[in-house]
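All of the numbers you see were taken from the coordinates with simple rules; none came from a lab. A quick note: this is a predicted structure, and the numbers were derived from the prediction, not measured. Cβ atoms are built from the backbone, for glycine too; each structure is taken alone.
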Structure I
């Protein structure tokens, strides 16, 4: 969409300094700054005097070096530094006064035109390129709908949680024959291609939990085993997680990548976790004395706890998916060529053009969301107060210590929160999180949210991808 200011030149005098803004298009502009001697001469003369006081030149006492010698040796660099300071002050004052929403930082324009005479300084002319933030509409209202995925806490999931809780407080037994939920205490030995044990190969003693094995054929082959039984297994079928498999075999993560051998598995012992009875003793251990008094009440409590737990995951996934969706819908246009030049010029190390092109979509996607988020915050006057930040950190600390059975006093939580927020980086993370949280809450209140229940496994798959 064409900008009404496109191609228009704006002339501005900032403290009698001549600055001309030329809008190339809706997203790019140039600032031409004309400097006269009076704009920088006082600062330059002061810089010369200050340098003279501290200059250490052989043959002269400190503070007594002739000004002419200071000019001869250091004049150009001091002049360049002071002119640069004048330019930076002028540019950012102009940007603030004109309320320009710029992206990145102004870049000096490469031009063959002479900026001025550094040997005999007088008038100078500098041109800077600006990348301008795009104008766009959001229209957050009921006509905009977003999906909200939540776990369907059904009877099957409640049964699974009830069983897990009962087993957590159960007792270990040593049955003769393995079943699908048992653990096997085993010895593993690497095999040669002919099936013989490899001399000097990998050996380890470890625990294999049958119910967590994803490969159905492998899981089936481990049911019905007893002590001293021997089977051949592919170690990658025992665990698809290379870090876990490395620990099982006692090797490095990198070794697992290259591992192609089969292994002999010898069962040393079968162990089974016998679930505790669903009685008052278990209810008290799980939920506190007298809180729950029947299996039916426990099922209701388990359902409520699961819904609360999954609500956090649902909120997290909604936030992630909303960001993707709103960026795709609004898709603010960016001054891509300018931003790529800015990234290349400000990067600590030289960056190849093909690398920049490959990484730019991630950068631009994050910038688009930042522009959208800032617009929502600005238009809806969203604020995050110190009290909001303190409450958030205190809640996090309370939950963290509660995991270890520790309940902190209010004064302790206040001290921890203040210490956290005193760290600039951590405080920024807290405020960023809370602003994003309030933005998402506002979207939920203004737009149409379509709840979509998912089975637990499908929900986990969506969270992980």
Structure II
């Protein structure tokens, strides 16, 4: 299946290829907007979007009355995240204290908070969700005031299953378990599949919450490099399997956190096959998957699971209501084992909120909401990328995401992201330092920012302030 993209991205690629083919030097003019529009038969607006993307990547800069020229400060973005070609060794995890302090301080002190990866209220259908909650509470004949079923509310389970009808291997309603957010789903999987001292494959970098879960269980993390063009490096994964006894893997094939990269469909199929043939369960974290910009042409790895080996974890926290903490897991052949652990841990998940989300999904508004949210996020992304590109110093590199809520930025030279984070907090700005996304020290000069807060003068000023704090 060929990977599709947005038209402006294809135009941007054509312009970049043209620059390299013509061997244009810093300061040289690139083809004009009208020329590109005429040659590629696309609208002027599409070309402007393409140039905005290239400007954000640092390849070109605009000159008043002269159009666009090659940027003298350009260094190639989207390079592989891990600097070493050597395979990493399994490592103990010790990041919870740092991650907890970082998140707490950002919440309490961050006037502009780029660190918490959640949608702002302006993007959420609050009125319709409130109506659904009220309906759930007012229906006296329902059982929402009693303990919910262990698996989940039937109304919600049905709607979750319906959203997978276009998958090659859709989910069955009776094989889905509702949880308290995606993180509980992942934790249940780890409890079912591993014991203290086991090795778990994770991406490098990876979501700090996953590393915290490993740390709490005394598990070792084996980091597999993420390439910022193609996602998880399957070659490194295959080599790691040959030299390590891996109990399970926790990967994010769609909208990877923190890079925002999604694997191609072909690579997802290979990933599922590689792990199934090796007898290693795949715990798929797809909390951000609905926010991929490729929409229907980008499916989760679970959609290609012919081996019943993928434990699929997702939630509505990134798309509908972070505070509801409603997630789910489709664990395939591990369903009964995980159901027992869930029952022993907390019996079930809030029934009123399950019912409310189920009602909202039944209304048919969700698909429209998701489409609108993706469109808004793309506009947000371009604004943030432009601001970062124009303000951050020479040597900074941006991984341009294909979805999700985050931007992964490599800082120049000897910059220390942890020190930057402390300085930023003093200015009322919260960011995530790269230290918390790995057990290694590879990302000490990386930061992650959430581009969901509505771009305005305050956001622009905060990005400018961050760039000034990078003076070291």
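If helix-only ellipticity at 222 nm (-39500 (n - 2.57) for each DSSP H run of 4 or more, over all residues; to 500) is computed to be -13000, which of I, II is the source? Traced to structure II.
When relative contact order in percent (Cα under 8 Å, 6 or more apart) is calculated for each of structures I, II, structure II comes out greatest.
Determine which structure produced the value 4.0 for distance in nm of label points 7 Å out along Cα→Cβ at positions 51 and 339, calculated from the coordinates; the candidates are I, II.
On the way: I: 4.0; II: 6.0.
Answer for the origin of the read-out: I.
For mean count of other Cβ atoms within 10 Å over residues 203-210, the calculated result is 25.6, so let me know which of I, II that is. Attributed to the structure labelled II. With distance in nm of label points 7 Å out along Cα→Cβ at positions 227 and 307 coming out at 2.1, pick the structure among I, II it was computed from. So the calculation was done on II. Matching task: 25.5, 70 is the computed value of Rg and Dmax of the Cα atoms in Å, for residues 35-154 alone. Pick the structure from I, II. Answer for the origin of the read-out: II.
Among the shown structures I, II, from which was the value 0.35 of FRET efficiency 1/(1 + (r/R0)^6) of positions 251 and 363 (r between Cβ atoms, R0 = 35 Å, to 0.05) calculated? Before the final figure, lay out each step's value.
Numbers: I: 0.35; II: 0.60.
Only structure I yields this read-out.
Source structure of the calculated read-out (semi-axes √(5λ) of the Cα gyration tensor in Å, 37, 26, 23) within I, II: II. Once mean count of other Cβ atoms within 10 Å over residues 171-178 is evaluated on every structure in I, II, the highest one turns out to be II.
Say we calculate distance in nm of label points 7 Å out along Cα→Cβ at positions 139 and 283 for every structure; which of I, II gives the highest result? Write down the numbers at each step before the final one.
Details: I: 5.6; II: 3.4.
Max of distance in nm of label points 7 Å out along Cα→Cβ at positions 139 and 283: I.
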